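What follows are several structures.
Bear in mind that the values in this text are calculations on the coordinates, not laboratory data. None of the values given here were measured: they were computed from a predicted structure. Cβ atoms are built from the backbone, for glycine too; each structure is taken alone.
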Structure 1
Amino acid sequence: MTDDSRSSNPDLSTRIDTSRPHQARVWNYWLGGKDNYPADRALAEKLREIYPGMEDIARHARTFLGRAVRYLAAEAGIRQFLDIGTGLPTVDNTHEVAQRVNPTSRIVYVDNDPLVLLHARALLTSDPRGACAYIEADVRDTDKLLAVAAETLDFSRPTALMLLGVMGTIMADDQAYALVKELMGALPPGSYLVVEDGTKTVKPDAAAEAERLRDNGEVYEYKLRTPAEIAQFFDGLELVEPGVVSVSHWRVESDVFGTPAEVDAFCGVARKP
């Protein structure tokens, strides 16, 4: 079994700042988790006041991850996943979904929050026939994360690049698109890109208020983009049907209650030709 965590400082607990909210812990709260602190819960409640339904966005985004990984592992035959911006572990993490389809799947998680790394060490345990590793790095540090990820993944083979709720943390559009292009450029043909991020389409007034709070420094920096702007991340790639849609609509099965309503997080999956 390969389970590996890379960090420049093994004493991670001393580096966890509980006085300031962190995106991963805020989302953990919305998902009903317990790995959050008063500052995280206060911000989560504040955002929920101005944007009711944040829990729905968080839950639909999480279930989209499961559907996307199942598609990639079962239908597209992908056996390697580079999941950047992992967030705090919960149910049906990337490696669990992929290794249920094929136990030999190899997954590398990347995040820059020491609390996430602490939980990753304890919870992100691979099937012994596959591999699961964790890198402490920022998405901007592409050289580092690709070099270390290559110790677990074979970048001569098709790989899925997962960027869920991550590119919104890159405020400059040019930088965000360039980072995705650089990361995909390191992967061979047959690889896939999965992107999901917050939008300002379904509830534009609430989104505008959230952006006002962000600009005043009351919440962490996060760029809400339009679906068209999210679609630009897939330029030069072959989008999988149904294209760029709300996470609640990507290959979801309707039930007796019909198709879920759109939520303000859009996504897509695309293949590198």
Structure 2
Amino acid sequence: MSLTEYASSSFAKRFGVTLLAGTPGIVALSGYIYLTTPPTAVPAGLSLPLLAVSAGVNSLLLLAVACVIGTYTAPRVALPSYLLDWARTGDDVWERLRPEVGFAVGLGVVGGLLILLLDVALAPFVAQDLPQSAIGATDATMATVLAYVPVRFLYGGITEELLLRYGLLSGLAFVGWVLTGRQSDGPGTGVMWVAIVIAAVLFGIGHLPALAQAVDLTPALVARTILLNAIAGVLFGWLYWQRSLEAAMVAHAAFHVPLVVLSLVQVAML
């Protein structure tokens, strides 16, 4: 096998590994849509199964683009992923990730609690637009809260990290590295922070369409939603940069633990 053929096969393997890692989250999202979408909310011309499948296909296409970008750019800007290393060298993912798990879980849980506190602090500014917190529980029943748990942990914790950090942040860091002269030691601190913040803000903006389906968006509500999610995005982006993509995934999944607990408490009190 020539060097070009080896590089091509290695790229395909690394791309396939990351795409496969994000697929369970997409399945969870499609399943949640199928199980919880009321018939009256299905757009005209679509059946409920077709709605769920189309949402999954759209997400899968976005994930594929992100994985292509990340597979090309992440190694070039020295952003670490143990999954990529495993695909290339066979190094054990868990043995390398294990020392980071405790810190990642702690950061994620603390980040989730911080967002909840900020949500409470900002509530007076959006109370007329959002009677019940969208960070907490807006689900009506225990069943829908529990049905959303796989989406939080699999789609939020893994798929979103592949989309926003592995794809977007890596791509932004690569562009910044190229524009600043391709230093041999990789992107500078300034380039990385700009990439982290931009990816985090876009992460926040990405939550607006789902919110718009539940309430009418106002400037205060838009600012609050972007801010809260961008703070979380900065935490995950920093962890990707300083530890690994997989540590960011663990933190993002752990971030949802306080939110799930609050959702269950709110539903139990209804």
Structure 3
Amino acid sequence: MKLSIIIVHYNVKNLLKNCLLSINNYVQNIDYEVIVIDNNSSDLSWKELISEFPKIEFIVSKKNNGFAVANNIAVKSALGDYVLLLNPDTELEGFYMKELLDFADSVEYFGCLGVRMHDKNGVFLPESKRAIPDMFNSFEKLFVSFKSNSKKSYYRTDIAENEIAEVDVITGAFLLIKKDVYLKIGGLDETYFMYGEDIDLCYTLLQNNYRNYYYGKYSILHYKGESTLKDKVYLQRFYGAMQIFLNKYYRKNSPLKFRILSFGLKLKYFLAQCKLK
């Protein structure tokens, strides 16, 4: 089998259904499977999809241990040479999966690949292509409104939306990777509950001399934010994930950078909390 599509679901049945329909519509001429793992959703209406999509493997998790844990469980049971980590709030938009797989096969030391994302209004989502967080782009991301046209910019503004280029980080909403490589580097770091694990995975790939790619020739629709409640729990998980990354990679290796970035992150977290009040 060439491809295993992995979808972690939590309380977004209608979005998941549209995602599955888009896969049925657009993934052709490939031997593939789809594995959906439900992360202990409180809304059990998603189970109606089991009979509606009989060819899809559904896994039920009795506890929500986070995005990383769920993906790692599903990948272990995957049969494909490649796995595609795909958010349930996304939709494929064309017959491009075979081309993406052919491209991946052609690249030496292929790490992972992501595509161009846009929201429901057609607005490009800049997190489709990113750089590894450092002093420069973290300050730019957290506090500055201008965006520099540099390969060091957080959102890699030097790369055009429709370009195919090597990048540091792509998003976990659509992340194509070889299964054996995924397992070799340890999969997603389960320290992260949600958010940040895609950055960590991409950085781990780079550290092991793999190459990551942004394939802007093709796009997916990403209903960004519609599957996430922006509350105090969200803020804790989002900014907490960034702190995990700093602790893991900067605390020992770059103490000064760690202190500065941690201070900036805590300040941004405080300001975000104030906006909720």
- request: For the read-out mean count of other Cβ atoms within 10 Å over residues 91-98, a value of 18.1 was computed from one structure; give its label from 1, 2, 3.
  value: 3
- request: Tell me which of 1, 2, 3 gives 16.6 when you compute mean count of other Cβ atoms within 10 Å over residues 43-50.
  value: 1
